[in-house]
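Just so it is clear, none of the values below were taken in a lab; they were calculated from the coordinates. A quick note: this is a predicted structure, and the numbers were derived from the prediction, not measured. Cβ atoms are built from the backbone, for glycine too; each structure is taken alone.
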Structure 1
Amino acid sequence: MSEKTVYASRILEAVHEGAKDLFAGGFIDAAEMKLYDEGCLPTPVVPSFTGAKIKALRERYEITQAKLALILNTSLSTVRQWEIGAKRPSGPSRKLLDLLDRKGIQGLI
């Protein structure tokens, strides 16, 4: 049994269903269907990372704060501030931390 996709609105659901029909009928190609998927389907939620979770993640892969900063293309100071809770990662950093969590270091290098 497949899960039903939850759309942000009924309009986006209708647009996507129409695009799927056009794709099935050969009126639009896979590249254009991908644009409809990206525009209409909900985007996955990237989890937030606490200082403790970042430290645990770093320790799981046995890397220093300096190496984590290098991998994430941020400063050592920023990683330190994340771990003590003075700052929280946002945007691209959260996505990279999520990728590190799910795929490991090889997923980032």
Structure 2
Amino acid sequence: MRNSQLFWSVLLIGLGLGFLLHNFNLVSEDLFSLWPLIVIGAGAWISAEAVRRRGRGLAGGVVVLALGAFWLLENYGRVRGPMFLPVLLIALGAGLLLQNLLSGRAG
């Protein structure tokens, strides 16, 4: 099994267990509101791998980072649901731009 497959397998199992424990009220609400940090970490990992590959896949990493940040801010009442689509579109555009700049295809 490749390292990336192992990473995603463990991440998905961990997220699933976290949500399940929350549904059974075994995890405090304060701790559970931090779950987007896992998504932010995954986005950072994807982005770092993409930079190592000269930009390939960077757009996906930036989108995952932005989604994690959005969900974390939403958990603390800083953003609302209607802001989701604009944030997603901005993150996708920024990720594609950065991906092209790193790969040398801009212009």
Structure 3
Amino acid sequence: MKIYLEGTLAQLQGDVTLTGITHESLDTLAESLRTMESGGIKKIRVDCGSVRVADLSGLQLLDVWMRCARIRGVEPELVNLPDSLRQSMQRMGYRYCFTETNTHQ
């Protein structure tokens, strides 16, 4: 999994899975929380349009990251969810844990 953060947009790419999550991606997630807090960001969009696949471990990590953002006063929302990711979220019981606005066509 790769994460690109630019302003109020975080873009996830690749596999949001146990094997797809690297030390680099964990460091990027942690740094993004510090950046949002110090920059006074109140809302961030998480673009999932380039996510290929997700498993339970990946969704758990995403859930924890989004909860940590909320604790810091930042409201994250998922955008551009591919159908495969939406189905994985539903199958694993995470459908209602995430705020979603746009859908991937």
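Taking percent of Cα pairs over 19 Å apart as the criterion, which structure among 1, 2, 3 has the greatest value?
Across 1, 2, 3, percent of Cα pairs over 19 Å apart peaks for 1.
Out of 1, 2, 3, choose the structure whose coordinates give helix-only ellipticity at 222 nm (-39500 (n - 2.57) for each DSSP H run of 4 or more, over all residues; to 500) equal to -13000 when calculated.
3
Consider the structures 1, 2, 3: one of them gives 13.4 for mean count of other Cβ atoms within 10 Å over residues 44-51 as calculated from the coordinates. Say which.
The read-out was computed on structure 1.
For structures 1, 2, 3, which has the highest computed value of mean projected area of the Cα convex hull in nm², for residues 36-83 alone?
Structure 1 comes out on top.
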